[in-house]
Structure formats: structure tokens, C-alpha cells
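Below: a set of structures, written as C-alpha cells.
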Structure P
Amino acid sequence: MGPVTLVVQPGISPAVSVGADAAALAAGEASLRVYELAGDVLSLGRYHLLPSAPSGTRVLLHRRHSGGRATAFGDGFIGLALTLPHRSALVSAEPLALAPAQVMNRCVRGILEALKAAGVAAFYPGRDFITVDRRPIGLVSFEVGPTGALLFEAILANRRDFGLLPALLDEVDREGIVAAEMLAAEDTTSLARLGRALSLDDVATLVRCGYEQGFGLSFDVAPAPAPAPVDEGRWLEQRSVRPHLDRRGTTRTQLGHLEARFALDGAQIAELMLAGDFIANSPAIEALERELSGCVARSPAIDEVVQRVFAQPENFVLGIGPLETIGETILRGVPT
């Protein structure tokens, strides 16, 4: 793999960030973007339902390309977006050399080295948090797009912490559409609370060194590209509440919640949308929702579709436990 392009972007909007990641995924080239979003931001995972924020709210909505939990973002946080040609590119030329559950374990190592160099004893216990003394200081997730390119995303709590989430949800999600684990301030931490607040440029330098030392990467610093055009409204609304999907099943999962919203046509699923805190490659979820539409709403038929979709080695879903959880969630919404 050739040099990684390093871009630093202070104070950008969610739309600019989403557009930059979309362009990087489409190009499939190695790049590292270190950035800050301006203002108070609620960051949704790719598969969260969109809350109906009241007009005039000061809180901006952001939908990541990767899945995972809803979290606080914006002022006081630093985002990192590492794009690579495929999910195993840090360690192998073979795209499927790493199992999906191994991807974040490898990608997060450059960030852990950066925090260590800053005097922070951070740890990645698995799943989607970076912690210090068991308190979250970072959130990580990833997406693998249709071409196989990887986008690894991280949000670091710098001057503020993830305990801000309840206040953001109170302002933009008064109907409780986004089911989220509420972390109190005392349950989280930040670089500032550890006496280690950093500038954006400092983080970019430390993370760059972390990946250089951990994986032998080289970097070329580049100016931020012109903003890629993105229909922010359409991007945010891709998972909105749809009244005709009048059946609903939910399951508490490893990362939070899995939700199935669907409509029935007799004994069959007419249309289905999955939502929640899971991490998956978006082509797999698109295929699963498409193939479950028209499926008989019974356990054997649903499980057969789920197993068939995820039998493809490029497909994955993390954070929900066994694949049978998907069928169990759907069946919770089927009338008995």
C-alpha cells in the first residue's frame, strides 16, 4: 500500500464530513482525515431512525457512514476517518484476511499508540469503546462499502465527554425514537479531565505517528479537498419512521438495541427496515431487507434468508449476538 493521504479539517459541518467520507469510500484510496465538527452535534449511527427534531434547535444532526451507537459529537470532540482499499489492508493484501470482528482491533491500534504517547493509558476492551479506567473516552465503528473499501471511524472525547448525550437527545428526540444507553458524566472521561487536552494538529500528528509505528505506514499531508456534494436531508432521512411499517419488534443487544419495523401482507413480510446500534456492511443490510421482503413471517423462513445473506464472506453484522437475534426480533412484532 502506498502513502496514506493525511487531511486535517477544523470546524467543518456534518454535511462536509459525510461528503468527504463518501468520496473517500468511492475512491477506495488510503486516507486519514482528522477533523472537528462545529457546534453541538448528535451523531447517529448509519442505522438509527431519524428523530423528529423541533424547529429552531441548536443541536445539529449527523449520520455516520458506519453503524454503532448514537453519541455526542461537535465542539470538544475530535473525529478520525481512516479509509483503506479493503478491510484487511493494514495487515495483508488479501481483502478477507481479517475476520470482521478483528477489523476494529487492528484499526484502533494507531489511536491507542497516539493516546499512549500523549500520556493516556487507553484500552480497547472490544466492541465499540476505547476506555480509560473502564470509562469511555472514544467511540469506534466501521463500514465496508460496495467496492470493498473500508472506512474506520473514531470519535475522541477531548474537551467534553460522552455524558453530554442525554442533553442532546432531550433537545432533538423528545419522542424517544433513538434508544440509547445514557452515560452519566461520572461514567465517562475526556482528555481534558485527564489533564491531557490536545489541539487538532496535535492529535493528527500523534495518530499519524501511531500508525507509522504500528503498521509501517507512510503519510503525505494534503490540503482539504473541495467539499463533495451531498444531499444532507436525504442522507439523514434514509432511515426515518415510516407509518406504513406498522409492526415493530425490539431486542436489547450487546451495543444497545436492534429494532425491526415492518409491514405484513397476510403471512408474509411485505416490507422491512432494520434499525438500531449494530455495525454491519451496508450492502449486507440492503440485501437482507430486500430478501426478507416477501418472506413468510415464520422462524425457519426468516433464518434461512439471514443465514444465506451472511454466508457471503464479505458480509457481516456485529453487536447483536447470534444471527438468530434478527429473526427473533422480527417475530416479536408478529401478532400471535
Structure Q
Amino acid sequence: MQTIRRPVNIPNLVETVQHNCDVADARFAGDDTLCIYLLKMREYYRWVNELHCGEVIDREKLGNWIMQKEAAWDDKEEQDYHPLILGDQQFDRFDNKQINNILNPLGMIYSGGLGRRNRPIFFLGNLDAVEEAANCRVLICGRELARSMAAPPAMSHAGFIYVRRDALRRYLAALVEEWKWARRDNAMADVMKYYGFDTAPDDALDTMVDREQENLILHEIGERIAEEMIGEGWQLAVGEIDNPIQELKMRAVRDNLADCVTSLPAFLTLSDQVSLDFYYANMTPLRREMFPSFCEAYQTAKRRGGYQALSRVVAQGRHHWLKMSQVLVSHRECEAKKPSSVELESVDQLLERCVF
């Protein structure tokens, strides 16, 4: 256990983590499409101003705040990341294990990791709970004290799974808000009805957060198992892709494998229809394009009842996604070693073969 001889200066720690968040945002916020960027900034504005999830935002105030934030990022872009000072010791911003060894007993949690396109994502907050699952330590964060614009509700690295309840709550509230604008008769409508959003929206959101927190943990465990199944080389293969669409497709391959290993079998074993509905409703267009057999089997199960066909597709999907993940890793290794006269199948061609 890491020990320190002086107490942690919490205000300085919050300031340091927020500085690193701002530097990362200054360098990487422009990677998002305009639509995604504005959605993230809207929720980030709510967090900064401690607004309730779904609270109506004045457009003029939001626009002015975004301009001010972008100007502040201009000043930060060329600045360096700072190490974290805890008592009398200094730590690298990605040294999560040592940092949490000190902060967890103080009721705090920290994470520094890499997201898509190697985008650094940091957060600091209050530690709500610690759990053990599948040989992983699960750290659950409640109120967040410092964060980046990008706020994935869960991440895993180095034997830890990090779940961010506030980020999850804001993400789910945004999905609910989006559905209420259109009120389509779809899988999300069944989810809304199940939780009772029309009669008790706050209680419904609380219940939804609790359930989806457990489903997030299942997915993160699935990702860890998937990487073990694929073997060495997956992270290198993804990290060397400089085409954002190709990277998204490769990540979808591993995500599909992870879900076929843990999440989807759990939903089917428990006959957890609402989790299946939520999963299907929030599949990205890319995930649906790459896993059409699941979409068809889900829709058939909804019409006719029963999960046998869906279970078969999930089991087949597990084998398919594992095989294609290993093919993608092998392709990278062959590409690195091949003579210039040898032509290999392109990454795009391989990704087309991933569709199942």
C-alpha cells in the first residue's frame, strides 16, 4: 500500500486534474463531429453549472459559454500535462493504481486513461463503492470534482473497472430527453414504459441507472475476457489505425465479441427483456450495420416471443467476432513483415467480411 507523509491537498489536486482535462480537451475536442461536439458540450455545461439532468438550458448562455470555453482551450493547447502531487509524492497522470491506493481510503477515486484515437480522459470524484467482479476491482464514482468534456460512463484498464454514476445518469437522461422529443413507437418506447417515465420520471431514472450500471460492468468484464481470447496484439492493431471510420469498425468488432461473451448471454439467461430492448434501441447505426443477424433475431423474438433463435445468433456471433478479431490482428502482423512485392487484403476488405 502506497503511503505519504503529508496530507493530500484536495483543492490543488482538483485543480491539477481539471488542468489536465482542459489540456486534453483543447487538443482532442475537434476530433468529434459538430453534432457530437455540441451534444457533449451541452452536457458538460450542465455539469459545470451543476444543473439537473435534462434541465432546460438557455441557448444564448450556452453559446456564450462555449465560446468562452474554446478561448480558454486555445490558451491550454500548447501547455503540458501536470503530474499529480499527493502529499509529499508525485505521480504520472496515468499511474492509476498508485494514485488510487492513496485516494480510495480518503473516499476519492481517480482515473486517467485513453479513449478513441488515444484521446486522454481524466476524472476525479467521490468514491461511492468498491466491488469485486471477475478478478477485477470495480470502483464506482458518485459526484465528480474534475472531468473532461468526454465522459464515458465506464472504462477499464490495468485490472480496474471504473464506473461513473453521474456520467451514466447524464447519458441516460439525454437518451430519455431525445426519445421524448420524437416519441417513436420503438424499442426505446418499451423501455420508457417499463421504467414508468411518464408517471415518476425521477424514480424511473434512478432505477434505470442502477440496472444499467450493472450492465456496464458486464460489458467491461466482457471486454477484458475478449482481449484475453483474442491474444496479444489487439491494442497495437487498433492503435495503428489512423482512419477514424476503420477504428470505429474495429472497436465495434471487439465490442460485439465482448457483448456476446457476457452481456447478451446474461440478458437471455435471465429473460431480461428490458435490458435487451435498451441494448437494441441504443445500438449505433454502425453496430447494426455490422451485426444485422442480431437485429433480425431480436425483432423476430419481439414479434413471436422466445429467445432460442436469438441465443443461437449470440453463440454464433461469439465465434464469428473472435475469429475476425484474430484475423485483424494477424493482418497487422503480416502487414508489418511482408515484402513490398506481396499484396494483402486491405483493412476495408477485412472489415467488410466482419459483417455478420
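Please compute distance in nm of label points 7 Å out along Cα→Cβ at positions 179 and 203 for structures P, Q and give me the label with the greatest value.
Values: P: 3.0; Q: 1.8.
Top value of distance in nm of label points 7 Å out along Cα→Cβ at positions 179 and 203 goes to structure P.
So if we calculate FRET efficiency 1/(1 + (r/R0)^6) of positions 51 and 115 (r between Cβ atoms, R0 = 35 Å, to 0.05) for every structure here (P, Q), which label has the highest result?
Details: P: 0.65; Q: 0.90.
Of structures P, Q, the maximum of FRET efficiency 1/(1 + (r/R0)^6) of positions 51 and 115 (r between Cβ atoms, R0 = 35 Å, to 0.05) occurs in Q.
Match the computed value 0.10 of FRET efficiency 1/(1 + (r/R0)^6) of positions 195 and 267 (r between Cβ atoms, R0 = 41 Å, to 0.05) to one of the structures P, Q, and report its label. Walk me through the intermediate numbers first.
On the way: P: 0.10; Q: 1.00.
For FRET efficiency 1/(1 + (r/R0)^6) of positions 195 and 267 (r between Cβ atoms, R0 = 41 Å, to 0.05), the value 0.10 is produced by structure P.
Given a computed value of 20 for relative contact order in percent (Cα under 8 Å, 6 or more apart), which structure among P, Q does it belong to? Spell out each step's value before the answer.
Details: P: 20; Q: 13.
Only one of P, Q returns 20 for relative contact order in percent (Cα under 8 Å, 6 or more apart), namely P.
1.04 is what came out when Cα Rg over 2.2 N^0.38 Å was calculated for one structure; which of P, Q is it?
Working: P: 0.97; Q: 1.04.
Here the read-out was taken from Q.
Comparing P, Q, where is distance in nm of label points 7 Å out along Cα→Cβ at positions 227 and 291 highest? It would help to have the intermediate numbers written out before the result.
On the way: P: 3.9; Q: 1.9.
For this comparison of distance in nm of label points 7 Å out along Cα→Cβ at positions 227 and 291, the top structure is P.
Please state which of the structures P, Q yields -8000 when helix-only ellipticity at 222 nm (-39500 (n - 2.57) for each DSSP H run of 4 or more, over all residues; to 500) is computed from it. Show your work: numbers first, answer last.
On the way: P: -8000; Q: -19500.
Going through each structure in turn, the value belongs to P.
For which of the structures P, Q does the calculation of FRET efficiency 1/(1 + (r/R0)^6) of positions 19 and 219 (r between Cβ atoms, R0 = 35 Å, to 0.05) return 0.95? Working shown, then result.
Details: P: 0.95; Q: 0.70.
For FRET efficiency 1/(1 + (r/R0)^6) of positions 19 and 219 (r between Cβ atoms, R0 = 35 Å, to 0.05), the value 0.95 is produced by structure P.
Every number in this text was worked out from the coordinates using simple rules, so none of it is lab data. Since this is a predicted model, take the numbers as computed values, not measurements. Cβ atoms are built from the backbone, for glycine too; each structure is taken alone.
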